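Alright, structures below, take your time with them.
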Structure 1
């Protein structure tokens, strides 16, 4: 008995790490979990599109044009007799690729600019922020349209156009965090022991900015996917016959009266995807908010 009590007394309470607490709060958010489930499902569809899709992306058969949704074609066929379900599955690859890569590019570039601007301040801060202000004066979608029109349609050009338009939001957010963090006592302690600027930025300032960066990046993926669909819809994004959701909407709009399902299903997929990512982003924001900690 004494040995058992001693053993219990020697045991120290295990404190969960910060990220375990974040994961637990995210797990408790049912809406965020629903969004995460849909997002994982879309990622699996993109990875295993060759297995899931019953037809190829451009398998044309004019004898089966405008077949309404049925057992063989769950989402019907388009004006070229192509299976809409298969094209939507393959289109998941395009939309997620553009969303993830464009957001990653803008997040890295914006984080670097914001951290440098907030840490050094003065002239460097003024120059960087004035450029960012000019970019913010132009709506991001209009800026993306201008860049895409100059570069021409294509997957790479769409990524470049969307990523440039998203840089200012990351830059201003990281700058605001850096201005707050650089005044903390541990930054002064790091300087006093001879830590260089690069070490302070990478080891002390950026780690404390990760929470808002993660939330902004999550929301940025949804915005990038929506911008990609918009650019493709007006002919400045992914060119046919590549199955991109916005391009499918654009190609099917002339048949909306007689075969509305051609635009219904791509539109629903875009809506569900954006909603799922936004729900996950809201959940991450709540989970990472330090004011919600017990």
Structure 2
């Protein structure tokens, strides 16, 4: 429970809000080979999310080609009258897949293009790669928008924005609304107060013979991560109780992703090279500034040991 004064709310008097932690489940299903989806990340405080619009009126049956990213003209059918002509341009999501509706055929049928990076999961061990159907409540059909409203509790505050898995520039909430950059629309948008996460390692030692008190440089970090993205790393110089933090280097993540595709969350062993810097402690800082999830399971440094300070 938090109490704050929000400009334009309750005549300038303090307002009390009851909040709860959001689930860390981001749609993963290991049995079906569906990884966690960064679009569903909720890494903000006091946040609200636009989308996805869950459909409860019928089963969804993706047609042939739905399990291949980038396929056009894929039919999607339902056993109930759930589609309308106004849904052209909407985004269908189910079983790890996403597709944009390109044509309305009937109340039970539409045609769509599969997102290149988000094919639909197939039935396990099916050589024909038939896409899984989705029961009511387990699929969505959402209209992309360029503005999020209903944010009166954040009036006048600077918020972080995650739109379809991509971090957008921070914005100030005005009259309960924020807008995405011009020309940008998204079908899942999470907006809320940003917070910074920091992880600082302990001073390094190698056992016997000890390297305590010797200058040392961490030349690389082997990080074991789970569902992580957006990290920065760098050495820390400790001066008494004050931490002097040099420039941090962003973890290089983007490789061959298509334009507009969010970088997938990283799980497993990743190698990062920090800024070279000799310190006596060998302490490293890992920092997260973005509205993105990060879980660091282990840190294994590579280092060069210098001489005793003289």
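One table, with the values for the structure above:
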item	result
Origin of the derived value 1.00 (FRET efficiency 1/(1 + (r/R0)^6) of positions 64 and 128 (r between Cβ atoms, R0 = 25 Å, to 0.05); candidates 1, 2)	2
Highest-scoring label, criterion being FRET efficiency 1/(1 + (r/R0)^6) of positions 40 and 152 (r between Cβ atoms, R0 = 25 Å, to 0.05), among 1, 2	2
Parent structure of the calculated result 18, given that relative contact order in percent (Cα under 8 Å, 6 or more apart) is the read-out and 1, 2 the choices	2
Among 1, 2, structure where Cα Rg over 2.2 N^0.38 Å as derived comes to 1.26	1
Origin of the value 0.60, where FRET efficiency 1/(1 + (r/R0)^6) of positions 88 and 216 (r between Cβ atoms, R0 = 30 Å, to 0.05) was derived from one of 1, 2	1
Label whose coordinates, when semi-axes √(5λ) of the Cα gyration tensor in Å, for residues 232-271 alone is calculated, return 16, 11, 7 (choices 1, 2)	1
Test item: volume of the Cα convex hull per residue in Å³, for residues 56-191 alone calculated as 156, pick one of 1, 2	1
Given 0 for helix-only ellipticity at 222 nm (-39500 (n - 2.57) for each DSSP H run of 4 or more, over all residues; to 500), calculated: source structure among 1, 2	2
Computed 5, 18, 16, 18, 16, 15, 8, 4, 1 for P(r) over Cα pairs in 5 Å bins from 0, in percent, for residues 32-71 alone - originating structure among 1, 2	1
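Since every read-out is calculated from the coordinates, none of them should be taken as a lab result. Please read these numbers as outputs of a predicted model, since none were measured by experiment. Cβ atoms are built from the backbone, for glycine too; each structure is taken alone.
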